[in-house]
Structure P
Amino acid sequence: MKKFLLASAVALIGLGFVSPLSLHAQGSSDTVTIKDPAEYNAFNNAITQTDPKAKASACETFLSTYPQSVVKKTVLDSLEDAYSSYDMSKALDAATRLLQLEPNNLKALYLTVAGKKQQAGAAQGAAQAQLLDDSAAAAQKGLAATAPAGISADEFKKQKDAVEPFFHSAIATDALYSKKDYKGAIDEFRTELQKVTASNPDGTKSGPALNDTLTLGQTYTKLDPPDMKNAVWFLARAESYAPANYQPVIHKQAVYWYKRFHGSADGYDDIKALAAATVFPAGDIVIKPADTPADIANKYVTDNPDFANYPLGDTEFVLANASKDNAEKVFATLKDKVIVVPGVVIAATASQIQLAVTDDAKNDKKADFTINMKEPLADAEIPAVGATVGNLVGTFDSYTQSPAEIIMRDGAIQKEEKKKAPVAHKPAAGHHPAAH
């Protein structure tokens, strides 16, 4: 498993340790009284330290000296703050200790989610998957958390609204990279963006939400089949707001999928402008799909009625992709016609030679013509696999559309002294018929 923070091609933001909450301890020390002066002095000394390492040390000393203190949660809260500035593993340990006392503590849950997610970014394989699972599990707890003692329902809701997008992002990241659950990841990323937009219409134009917009677009390409319309939309939006040095990389991805769907880059800038204006595509926004091979083949037949004089590659494309009626009309003009079939030998026996004739067939090393010999060939006459031949004569006999193949009968090796049969037109390159 690759490092997931780089698997998106670019990581637009780094994951920091600062929570989006205006964080203070849930269960403030203002609500309790420390009766022991020595304990009070130790507590005050711990939470007023300004150097993170000194603060962490003072908090640990306090917790060791007063393990049952009434302000234990407040000190653990300060401890996770101190550690999070320089030692993530210790910050996670402090958060774990705080969650044992207060399972619904959003700050500790957020820190756990963020810390595990960042650690996963530096790990690989099973270790990465486990860290992502742990991050997602903490995020699920955060989504289900209810207000603990010491905090009002309204204040808790404000805090949940602030962290819920990040929780959904963590669940999506786990689904994408650990579980390969692309649909689940898409659902969570979309929920994240919806929640961000609800609180801040411009919130997806930067930061983690922008990074996840990019990842969402890429995740749509992983579906089977890819959802190229949504992929293009979110990639185009990410391109619009990404830092300038990342835009060319994202542009290349977006245009690649746009061309796969639409057939050309025409109109991409219009889609990009629409995506820049709104987070989610409206139902009436349409990207016209590219013509299918069937569309192209049938149009070619309509526009070129001289079927008997098609280049050989175009004939094969039409027979493989046109409607059955159009294919039959074209083949009727070829049936029983004798031609020389040039190509690369894919397989050969005394009674049958299979050739790759079109450029696509040659590139794929697959036979698209089968010539059944009229008389068995002598061993010395059988061409070698991979050889290019231009002296095989055959008569059109039949064809199949899937797999695309033309079958010839009465095959023979043309002798130099005999009158040559008409030579087939040079096969057209590529998938589409050559223009006439």
Structure Q
Amino acid sequence: MNDDLRQVCGSVTPESVRDLYELHFVEFDDQGWLFPNTAASADALATNPSNQIDNLMDRLTFLLAKKGEDLSIVVFVHGWKHNAQANDVNVREFRALLEAAGAEERDRAGPAGKPRKVVGVYVAWRGKSWTVPDPLLSLTFWARKEAARRVSIGSSRELFARLRSLRTHYNHALQTGAASEKAGARPRIRTLMIGHSFGGLILYAAMSGSLIESLAAQRDLDGAGKGTELAERPADMILLINPAFEASRYEALYRVSLRYKPTRFQPPLLVSVTSIKDWATGIAFPIGRSVNTLFERETTSEQGTAMKKTPGHIDHYLTHRLYAHAPGEVPGADNATPGDSARCAGWRSEAELKDLHGEELGKAVRQNKKLEAEDAAEFFRQNLTPGYLLKPNWTRTFCGGSFLTTVVGADESAVANAMIWNVEVDGDVIKNHDDVMNPMFRAFMRQLYGDVSAHP
């Protein structure tokens, strides 16, 4: 492809790739407004925002209503030092994620079935405002945090509100809770939303109100004939990776989640993961906040800490820990012992799959899915009580080696069945602030999201 054609294609939305997926871009400027329509004249830019949200929603409605497609919608909100340029590493990684999701949907449907159509939505803003390299680029941390805050209260709220409304409408018969693909009528729309770094701030601001409403309904509507067994889900799952916002913003959702009492297992509504090797949120963030909060009054020492640190770096907010391998195991060694890891014997990593082609590749992918399903089923067989709640202090090994534990705390039963997860992640799983799509973490994320399709 020549440079002129590459430049033209790089500015087109949506992209359509071999019937595997569609990729749409929705862009916001530093004030949180929809990015100006570049086809307009220079004088009209400020008053002529793009119609990217309308175009996206029109396309989704067309696919659902006119084409009769069932959709798997994957939303990604990028973070600091990234943007919507075609060669941005987050754009490239998101394309790879969508391609894998498209192949997985096709494989799940089988030869006689109709796979869901995968639609990606890349939510973009000026996370990278300078073209200079690090360490100079790192000086933009606080300016970009403030820009992300403005985006979070701007037109991005329209985008997420309309996506929620569409999901509610087309899944109207299954509005409450998760809905298994094995049920009689599968939901028309599956939605996974991912936010990284300051993109986590944008996504959390858009969705936290709906999450609070969903979890508070059990208590507020008790006895009013409105109660349901399952919490209503504004998305099938919301994933925050190394989110960069103050824990004081998280407190309200944390308190509501503590009071929610599930009557049966439900996959988590929100999973927030923070690496212990993330210097941006672990070191830079609290240093900067210590300056920013000099003239803010704290009522307790706990509040003072929450004003300066992110939720992933405060122990009492943690619910789970994710490690690269189970205790005592040596990665790569042929020393599997009976248990969770042994159940995945024969599972192929992404690096191994890249060396396969054609039917051999298809066979290996199907074998991976079979092993993952068996691994998940065995976990629930061992840990699900007769009352359909998970036992306290459970541990879980995922195919690929990652090992998840609950955090032992004051209410171990509540943590075991928590709907809001705050996960501390080993540096061997997520190596730094930007290591958000590596194969081990992607395998964990895919398998955890798979619980939504299998339960309740």
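Read-outs throughout are calculated quantities, based only on the coordinates presented, and are distinct from any laboratory measurement. As the structure is a computational prediction, the values presented were derived from the model and not from experiment. Cβ atoms are built from the backbone, for glycine too; each structure is taken alone.
Overview of values
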read-out	value
Test item: FRET efficiency 1/(1 + (r/R0)^6) of positions 310 and 366 (r between Cβ atoms, R0 = 25 Å, to 0.05) calculated as 0.05, pick one of P, Q	Q
Mean projected area of the Cα convex hull in nm² from the coordinates reads 24.9; which among P, Q	Q
helix-only ellipticity at 222 nm (-39500 (n - 2.57) for each DSSP H run of 4 or more, over all residues; to 500) from the coordinates reads -11500; which among P, Q	Q
Relative contact order in percent (Cα under 8 Å, 6 or more apart) derived as 15 - corresponding label from P, Q	Q
